[in-house]
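Q: Input: structures, listed below.
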Structure 1
Amino acid sequence: MKSVIIAFAMYSKLPMPRVDWEKRTLAWALCWFPLVGAVIGAALWGWAVLARFLGFGHAFFAAFALLLPIALSGGIHLDGFCDTCDALSSHQSRERKLEILKDSHTGAFAIICCALYLLVLFACWCEVELTGPAVLTLALGPVLSRALSGLFAATLPNARGTGLLATFTAPMDGAKARAVLGLWVLAVCAALLWLAPVPGLAALIGAGLVCLYYVTMSRRQFGGITGDLAGFFLQLCELGMVLAVVLAQKIEVLV
């Protein structure tokens, strides 16, 4: 139970009781990361139901669909996205990029990329049809993105060997953590394909393409991953799923 509390205390803004961050509990905290996504997904699903019932327009729905995950997570992953954009846009050496990730200051490229990211994500949410199974699919998106992020954290090398991500990964049993997080991934994938085959498959394709980019980029540019890179991946993964589902909806209409 302490591991669950730590996962929510670290990766969400939901009020949690105080617990000691012991190695034994930290070792399993990342395995409960997808549960944070389940709460966010439930909030998205509830908002979609309410928006459909009250007849809200697409733009109004999209604004809060964009806001909810950021508000519930406290913006921690979007912060990592911004730091990573600064580092990637610097075109400096690997060592300098890792230093930029640690810098608390926000550069111009972070602001530009964040604005563009939010604009594109808002536009994608505006195109989501609230009457079909797509919303149910996208409600599972935060669970999948966090399960994949945790799985990569337990699998890929840490670029620095220190930092917040290392605090969670260093004490864990790698094999057991990968098994648990792998089961999370398989369960969500199965649920997506069973509940809504077409948008579910589209979401998996979108997430899969982001995974390929993330693994390749993190190895080439940084020599591994960090907490900021994990946040960068999570934000891109969720954008990729929403975009893929919207494209699938449009193709279905044309066919």
Structure 2
Amino acid sequence: MARLAALAGGSVTALGLWEIHRRLLESDEERTRHIEVYRRGWATLFLRALDVEVQADAPPAPKRPARLVVSNHRSILDIPVLLRHFGGRMLSKADVAEWPLAGAMARHAGTIFVDREDKRSGAVAIRAMRNALREGSTLTVFPEGTVHGGDEVRPFLPGAFTAASGLDVEIVPVALAYPETHEWSGVDTRTHLERLMRAPRSRVGLAVGEGFTASGSARELAEIARDSVQSLVARARARVR
């Protein structure tokens, strides 16, 4: 309960401060710069509230203004871990927008939402991702399409790579690994969060691979990215043993 109170209280405070702060900023450029501070600050708050220890590679220096960070998806912790490490915006399933508090945080952070069962929603999301990358944003996606358990990386869906294809974008492969008790697969969101809240300490392994350019078809890029992430999993796993 103490962890939940710290997380909820800190999130409400951050959201309120941003609502006030953004009204005082005169330009979209200033808002973009300052929202990044709030994103990383909230991610740090989340990880500290749950006593999460991240064993990670140092964040790589960007090679291009725009980055597409692609990762396997194993836990709700993936979101604050990657936000703190890389910053930027995220792609999320549409129903997260309706979650209490978390939905409001995600909307204010510039999250792009997609309903993977709705082709029109998918097309809108691809356009939004492409616009974000054109503007030089960092965008994090989970191309497996949903959360899974274990260290096998499932085939990547091509949508995000369609958005990046042909642009001056660096694709950065990332692998995450957790103890089995910290994986989301097979349990509902409430049970997963309760497990994380009750864990004495949560350990996360994060490995970052060599970035590559978005030249090629979406399916080719998806296959290269999936293979890169799979090759990084062993390094991430070694950090939580």
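Q: Name the one structure among 1, 2 that mean count of other Cβ atoms within 10 Å over residues 166-173 of 17.8 was derived from. Please list the in-between numbers first.
A: Details: 1: 17.8; 2: 20.2.
Matching structure: 1.
Q: Have a look at 1, 2 and say which one yields 14.5 for mean count of other Cβ atoms within 10 Å over residues 46-53, as calculated.
A: 1
Q: Oh, and also: Quick check on the output: 49, 49, 36 is Cα extents along the principal axes in Å, derived from one of 1, 2. Which one produced it?
A: Numbers: 1: 48, 42, 31; 2: 49, 49, 36.
For Cα extents along the principal axes in Å, the value 49, 49, 36 is produced by structure 2.
Q: For FRET efficiency 1/(1 + (r/R0)^6) of positions 30 and 158 (r between Cβ atoms, R0 = 41 Å, to 0.05), which of 1, 2 scores largest?
A: Structure 1 comes out on top.
Q: A follow-up question, please. Which structure, out of 1, 2, was log10 I(q)/I(0) by the Debye sum over Cα atoms at q = 0.13, 0.23, 0.24 Å⁻¹, for residues 86-189 alone derived from, given a value of -0.75, -1.12, -1.15? Could the numbers behind the result be given before it?
A: Values: 1: -0.75, -1.12, -1.15; 2: -0.52, -1.44, -1.48.
It was calculated from structure 1.
Q: While we're here: Quick one: distance in nm of label points 7 Å out along Cα→Cβ at positions 14 and 222 came out at 3.2 when computed from one of 1, 2, so which one is it?
A: 2
Q: Computing mean count of other Cβ atoms within 10 Å over residues 6-13 for each of 1, 2, which one ends up highest?
A: Comparing 1, 2 by mean count of other Cβ atoms within 10 Å over residues 6-13, the maximum is at 1.
Q: Given a computed value of 11.8 for mean count of other Cβ atoms within 10 Å over residues 102-109, which structure among 1, 2 does it belong to?
A: This figure was derived from 1.
Q: Match the computed value -25000 of helix-only ellipticity at 222 nm (-39500 (n - 2.57) for each DSSP H run of 4 or more, over all residues; to 500) to one of the structures 1, 2, and report its label.
A: Here the read-out was taken from 1.
Q: Comparing distance in nm of label points 7 Å out along Cα→Cβ at positions 70 and 230 across 1, 2, which structure shows the greatest value?
A: 1
Each value in this text was obtained by applying a stated rule to the coordinates, not by laboratory testing. Keep in mind that what you see is a predicted model, and the values were worked out from it rather than measured. Cβ atoms are built from the backbone, for glycine too; each structure is taken alone.
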